[in-house]
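Visitor: So, here come the structures, one by one.
All of the numbers you see were taken from the coordinates with simple rules; none came from a lab. Only a predicted model underlies this, so the values are computations on that prediction, with no experimental measurement involved. Cβ atoms are built from the backbone, for glycine too; each structure is taken alone.
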Structure 1
């Protein structure tokens, strides 16, 4: 079996904040790697540095110590393209669904015809046909997050960061969106690092789950999810799924 190349290496990462000298260590000596096309979920208690980690990986924060390395991009000499979906959709209210999705390509100077073509493909992928010209105020929370996901995917990112993207949704919508994300990932096979507080969501989606300790965040458990792919919703009711969920619950404490 061919071993996939490494997309991301996090080596001895520490992130310390210094609010008026009352030092707060968010993550400490954190190390792990993610393979190309791998889906990794991060679980852990609130305040364990999960969102801080994503902001470091996206280049929004400079780490106090340690390294973040993208080996494949180092070989070809270009910086990695990173897509980011936040807890809130953060759509521009004066732009339609299609215009929100095309925004990253517009900022890159992509020709409008090409940007619209790619956006229309993603509208179909995320199930928003018929809503291309709708305004963000007219969308449900789940639909808004579909737009945010399409906007992140339109650049064909090397790494997709998902920060609790369904956390603000009701339980039924969240379950539906988890199934939709699984379908989209199985279609596009992007490298994904996703923060979630849902054990069930993590097991449905991921190839591996990292469990963080309470602050400062470290990896307490790095667990391979050996559930067969492609997955369907009813895998949640299998004995192996239940067994893995128990392991994660014990690790979280």
Structure 2
């Protein structure tokens, strides 16, 4: 059983995030990140920020400038490659992205192949993409603006029998019952077991307006649920086809 979470509570307002046990993302925040991709000289922003917070006093602010870059926080060796993984993030947007915006990315351990990504479309819908970049799941409802909401999901990695599930909590960010829960068929191409798990601006993109994320997490055993509740270690709410 592996559960990784990060609340960003251990950071200092305005400080850039730094990875590993020697960095500033562990401690009171939770599990430190194994890698961070955000080059300030290229206009990328990945900092602790108290402007908007889901819980506590701190969140993570992400943005990019005129250069097409990434700005992300990543777990890898902390969890390793697993056949299925559950994820959670809280998000706060002040505007709908003008272009497809990928905020969670899964790749194989070497980073040579994408397994899946989760994104927000220019119409504000949350979408789950497979390894070939095709949208497999699209929500009916758009995300709220100037309000926190929660996204949870499941990815099963396989080139032939992959599967995805997505839950959105847009009415009540800490709700137990999702506003939408969508499940794909079990024949998706998600390449294989993911080994890199990225949160933030996970594809190269310029002029990403600031947004905030908080209380992110991964689990190998079941849905994490809202912040502050016990992790679901049975995976209830989804029946895996895997043995």
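Visitor: Suppose you compute Cα extents along the principal axes in Å for every structure in 1, 2: which one lands on 46, 45, 44?
Guide: 1
Visitor: Here's something else I'd like to know. Work out the source of 1.6 here, i.e. which of 1, 2 gives that when distance in nm of label points 7 Å out along Cα→Cβ at positions 41 and 217 is computed.
Guide: Among 1, 2, the structure yielding 1.6 for distance in nm of label points 7 Å out along Cα→Cβ at positions 41 and 217 is 1.
Visitor: Here helix-only ellipticity at 222 nm (-39500 (n - 2.57) for each DSSP H run of 4 or more, over all residues; to 500) has been calculated and equals -11000, so which of 1, 2 was it run on?
Guide: 1
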